[in-house]
Structure 1
């Protein structure tokens, strides 16, 4: 049974407008060591994902590495946001997203201090199958990027506070 997204969002938007504090949420994820130092589990509270080092860093190469999960998070957010925006505009189109990222493993392996650790470039590509007027296509592009949480976090940057606790010392 398909539900109408705008109808489902209406009471939420009304609540958040009247009570802005209700719109602030905290998402969490917890990483936990596995038997092999090349793998871990990540618990997001609603699901547990397995992650491992990339095979280029001596991981087994059979599961998702953290880079895959980052790119997957962007793909999911971009896909869902674009679908929701298209739905709000009444657009009858199929949307696909593809994300790729380039990184040099010499950075994360400490081989060359001049090589950055992390992605040097990420490419997000949307493909929209369907007839759209130019004005609607422009609005879809503008609002899908504007309201995608992961995209906006990556392009805008975010402060990350780090805390270490050494238990048993």
Structure 2
């Protein structure tokens, strides 16, 4: 036989051996291997889906936090502005109250001065009246000439001035 001759029996045995080997490998090697690869594929796809879901959830949480921070900033600005307005109003009220109190105290002081002046004038009139009566009594008790009378008046006026 030559090297290129076709031998049916060898070919059939080779084909049968190959088919048997393929069936055995398919049942015991390829099946479990393909199952493991399929499981691995599902696991990777599941992890990718989970990662995408986590990314979306993280993005949603981040956006929610940004909104919360923005809201907190706005509320803080509102509180600061409200505090400024309240403090400005309070300062104005305090200044207005101080002005009113100062005006009231000034008016009271002016009234006290007027009352004291009126009392002083009344007291002075009373003293002048008493002195006039004393002078008149002294003049009547003692008849004097005009020079003595002038001296007597000057004496009593000096007395009144020293009080």
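When distance in nm of label points 7 Å out along Cα→Cβ at positions 132 and 148 is computed for each of 1, 2, the one that comes out at 1.2 is 1.
Suppose you compute helix-only ellipticity at 222 nm (-39500 (n - 2.57) for each DSSP H run of 4 or more, over all residues; to 500) for every structure in 1, 2: which one lands on -11500? Derived from the structure labelled 1.
For FRET efficiency 1/(1 + (r/R0)^6) of positions 60 and 108 (r between Cβ atoms, R0 = 41 Å, to 0.05), the highest value in the series 1, 2 is held by structure 1.
When distance in nm of label points 7 Å out along Cα→Cβ at positions 20 and 116 is computed for each of 1, 2, which one produces 14.0? Clearly, the read-out refers to 2. Given a value of 92, 9, 5 for Cα extents along the principal axes in Å, for residues 36-99 alone, point me to the structure among 1, 2 it was derived from. Working through the options, I get structure 2. When distance in nm of label points 7 Å out along Cα→Cβ at positions 52 and 76 is calculated for each of the structures 1, 2, the largest result comes from 2. To test your reading of the models, identify which of 1, 2 gives 7, 10, 8, 7, 7, 7, 6, 6, 5, 5, 5, 4, 4, 4, 3, 3, 3, 2, 1, 0 for P(r) over Cα pairs in 10 Å bins from 0, in percent when calculated. Only one of 1, 2 returns 7, 10, 8, 7, 7, 7, 6, 6, 5, 5, 5, 4, 4, 4, 3, 3, 3, 2, 1, 0 for P(r) over Cα pairs in 10 Å bins from 0, in percent, namely 2.
Each value in this text was obtained by applying a stated rule to the coordinates, not by laboratory testing. Every value quoted in this text rests on a predicted model; they were computed, and no experiment measured them. Cβ atoms are built from the backbone, for glycine too; each structure is taken alone.
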